[in-house]
1. Tell me which of 1, 2 gives 13.9, 41 when you compute Rg and Dmax of the Cα atoms in Å, for residues 134-269 alone.
2. Comparing structures 1, 2 by Cα Rg over 2.2 N^0.38 Å, which one has the largest value?
3. Among the shown structures 1, 2, from which was the value -2000 of helix-only ellipticity at 222 nm (-39500 (n - 2.57) for each DSSP H run of 4 or more, over all residues; to 500) calculated?
4. When FRET efficiency 1/(1 + (r/R0)^6) of positions 294 and 326 (r between Cβ atoms, R0 = 41 Å, to 0.05) is calculated for each of the structures 1, 2, which structure yields the highest value?
Structure 1
Amino acid sequence: MTSKGKTGRAVSLGLCTVVAAAVLAAPAQALPAEHPATGQGGAPAWSVKDTGTDARFRGLAPVSRRIAWVAGSKGKVLRTVDGGRSWLDVSPPGAAELQFRDIEAFDGRRAVVLAIGEGEASRVFRTDDGGATWTESFRNDDPRAFYDCITFFDSRHGLAMSDPVDGKYRILSTGDGGKSWKVLPNDGMPAALPGEAGFAASGQCLVSSGPKDVWLATGGGATARVLHSADRGLHWSAAESTIPAGDPARGVFALAFQGRGHGLAVGGDYRPDQASPQAAAVTDDGGRSWRQSTTPPPAYRSGVAWLPHSRTAALAVGPTGTDLTVDAGRTWRTVDTGSFDTVDCTPDFGCWAAGEKGRVARLEF
């Protein structure tokens, strides 16, 4: 483990609590070989992996405890197939000027990555051979559009979202694994609030669960909202969250859902000199209504993920640390002070986090 001193002891105790809660519900075959339930190894903690780059990784796509992809600044895409011991630079050729902010991977060979920005800076690339070759499958030709996030329902069907164009969020759709994309009609999309937009901070401003449900996180407007579609982006409803907005730097930055019902939202104000009270919210009805966490994270958080096989344990991350909940988002406490932008977990307890200065970590036991 690379965590040391007070931070290492805090994360070990905190994450041990989370894992213990999850283990109660986890099938034995889902546990990694070094899981505490097997009688091997020690308390879990983040172990930072050497990626060999200082790029900032806001895009994260773990496939398992061994396989993970990250995407970030300077057009960087990395892949590991040995649990982070080594990383292969599989960046698309000629992409050094692009800002990759989201990546979705289906296995160790197939992945789709999103570059963000105004006009033609927003692009989608896909690979079928582990990043040896890439195909640019979408390039935005509308200077008013700015794409923030992508999500996939399965290996074929996915969506990407842009900040509002003509007063409504723009949704791209693919039905062939990202080989081709089309703009969906916006008749079923509610009007955006003045100043409202998404945040390309962690690849979690657009998330899906199951075959058709998808949620979109917003900020910048008078209120921070969560939009929901139950038909793969054709029709949407909007609900106000409890996370403060009213400023271009404030709102909901990340979402995580279990099934169609229980969801978590985190965010705040990304400016380091601004406080972020009420930085988390929870829903039990699929996002139709939200209630404030009674004890939210103490600062801005940009990423959130449920721990596998648990209905109550989750992690939230941001530039000032990692927080955990063991009561389904009602209360959070900080367990690590290392900087991360995004977090995600796989069914085999492959929990990964990524962020600035090339930081990528895996939860170790």
Structure 2
Amino acid sequence: MDSRKDQSASQGAGAERARPVPTNVVGLAAEFTDPLWRVPVRLTPVEVDLLRTEPLRRLHFVAHAGASTISTLQSYSRLEHTLGVLALVTHFRPRDELLRVAALLHDIGHLPLSHTFEGVRGLDHHAIGLRLLRTDPIRGVLEQYAIRTEDVAVALGGQPASPLTNRSGLLNLDHLDSYVRSGRAAGRLDADPAVLLGRLVLKDAVVSADRESAASLVGLVCAEARLHTSWDNVGPVAVVRRLAGRLLDHTTLTPDRLSRMTDPQLWSAFDACAATRAESAMIRYEPHRLRVTVGHARGDGCGGDFSLRKIYRSAPLVEGQPIEVSAPALAAELDALGSLATDFHVRWS
């Protein structure tokens, strides 16, 4: 090969573009493959444009597991979960454009550290999400593709029943992804997610499973509830919620501005505030010093009381029937979660 051919070949090689990987989350690849469910999703133009908006990008820097990321390995992001829900919708309802868009937008209102600050100063991620849905840049993207924001809001509201967020108390696609993804991160997933998915169907907007798969799902639901009531979740959440209140009291930060922070921005704000700096460092670097006891202990100046807002225990249908009818033993396992403690006292040793 002469010098001109060498130069031409070099220029050609240099002009070749590096290709994005299948798990690329900004829409550069024509097809996204969820790593948990292994469902390939051919992204539509509106989905690509939504993935590039600030509310969706922000979710990549918000931990799905909230403050329990401090004490566990559940470090995956709220965006990973969001794309997992999109993969599930694509699997069950591939041509339902509205439901696919709703899947991408269902968590945009989440606060930093996800559920950790829910209720602090009246903050509600559902209300925030609806507000973001009706404002730019989300509204502008939806209008560009002739998708009505109110139609998306209805799909997110669960009325009429939606497989994404039904309000029946039965298992929907949002919770299905949460339970299985958390189970994988915690090492308690005893089934191949792709195989499990192949054994599930949607019946009247509710996830229905065969008996064996239902038993696996109920096990994950119960394990998640026990995680929420464990030291690993209760301790960090209680402390970080207290820090957020202190931050709002001692700085010019407003609840609305707090709600739109990412996790790194929140920790930076804690470090910058004299009223939160020391305990912020303690919860990150010395969490082993936390002591969590069941029940409230008012008057103890060494700590504070904390109550869980909710324990999730949504049940799948079993072979199309209510779990109480088709699998009463599994229903009893879920009912037993009602006896878990929800009131705690958290203090530093």
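Readers should treat all values here as calculations from the given coordinates under stated rules, not as data from a laboratory. Since the structure is predicted, the reported quantities are computational estimates derived from the model, not experimental observations. Cβ atoms are built from the backbone, for glycine too; each structure is taken alone.
1. 1
2. Of structures 1, 2, the maximum of Cα Rg over 2.2 N^0.38 Å occurs in 2.
3. 1
4. 1
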